[in-house]
Structure P
Amino acid sequence: MGMMTEVPVDEPVAQTREIPADEAAVATRAILAAWKPSEPYWVFAYGSLMWNPDFAFEEQRPARLHGYHRAFCIYSHHYRGTQARPGLVLGLDRGGSCRGICFRIRGDQIKPVTEALWRREMVTKVYAPRRIRVQTADGTMAAQTFIANPQHQQYAGKLSLDEMAAMIRQGRGVAGRNVDYLANTVEHMLALGIDDGPLHRLMEMLEVAR
């Protein structure tokens, strides 16, 4: 996959935001209240979490979630863009299905990993934590994930590929360029054997336009 040219930026990059410790702790307790301690604790990843989980896990399994699909449906004002020049990041939007990866978290790491995920995903509250059911080669199981909140002002809804490409081309935030987020996601999905037509078409459009 070829290198992309640097995106010119004429505004300050967004500054890292901190979520108060008490807020993260309360949210973590609420998430874990829906989990049965007698069951393994799995986290379902569908975007950058697949290739950059940033937490320890004991096992990973390919999984499919029905009822939601992977989409560039979230305006990014923090990680891959700013409010003045937003980018786009992936979310789970209603409809269809999504292939991803489930990670099993060790018992003594469940609370810190859940809190870390809250801090990572809920910077602007554009996602909503959910316990969902996924299908794996070993059967159906429950997992924790974060879905797009369609009521949030950063929910982009269904954009055309041209609209997505334009926003991804311009986006840059505290985690870097939006085009790199797309390229890394596509590259790692291919390595995992996950095919996603819309993401591949976006990649081709941005390669042609570089």
Structure Q
Amino acid sequence: MGIASLSLELQLILVPTILFALTFHEYAHARVAYLLGDYTSYYQNRMNLNPFNHLDPFGTFALYFLGFGWAKPVPVSIQNLQNPKKDMMMIAMAGPASNMFLAFLASIFYRLNFYFQFSEEVIFPLEIFIQINIVLAIFNLLPLNPLDGSRILPLLVKNPRTLYNIEIYGPRVLIGLIILNLIGIPILSTIILTPVSIIFYLLTGA
């Protein structure tokens, strides 16, 4: 269960990959917030790629031993934004978009394998890197509070009552799905891994 149950060889690939993917994700939130006029994350030393500034100790522990975890949310002072509703959506989208960007860049190198025939020591970590970043993007796009997808929902859902219910009940639904996954009912894994496999194929051809 979790990263701790995997072989040391796989852990040595997964741990730095996940740390970088999570760090880049949070950095992207902070950078976009800064560009939109909110400097809160900058003053709290979050606008950098130092993983120690972004990781939540308990979330990292849970990720390593349980397979589900989280980083520290990037602080945003909504009163500093000129167009709060639109800007919050852009800040939320920045995280998943940054992970898809990393996956896309890595897929370019991966496709070079068709011409240069890289060794397995190169290809396997690339596959892991691409998959982890796609997983992180898709997971965060789920329309459940406190995930990024819940901040993007106002683009699609106009009913205030529905948005309120998602805000209130989202964490309970998310925790429930995670618990079901941990006890062997992989609803959450199925929801995430189905689009992940499709996107991975489109990016890599593999």
### Query
Comparing distance in nm of label points 7 Å out along Cα→Cβ at positions 88 and 104 across P, Q, which is largest?
P
### Task
Please state which of the structures P, Q yields 16.5 when mean count of other Cβ atoms within 10 Å over residues 40-47 is computed from it.
Q
### Task
Work out which structure the value -9500 belongs to, where helix-only ellipticity at 222 nm (-39500 (n - 2.57) for each DSSP H run of 4 or more, over all residues; to 500) was derived from one of P, Q.
P
### Query
So volume of the Cα convex hull per residue in Å³, for residues 48-159 alone, computed for just one structure, reads 101; which one of P, Q is that?
P
### Query
If mean count of other Cβ atoms within 10 Å over residues 32-39 is computed to be 10.1, which of P, Q is the source?
P
#### Entry: Structure responsible for 27, with relative contact order in percent (Cα under 8 Å, 6 or more apart) calculated and labels P, Q on offer
P
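Quick note: the coordinates plus some simple rules give every number you see, no bench work behind them. Keep in mind the model is a prediction, meaning the values are calculated, not measured. Cβ atoms are built from the backbone, for glycine too; each structure is taken alone.
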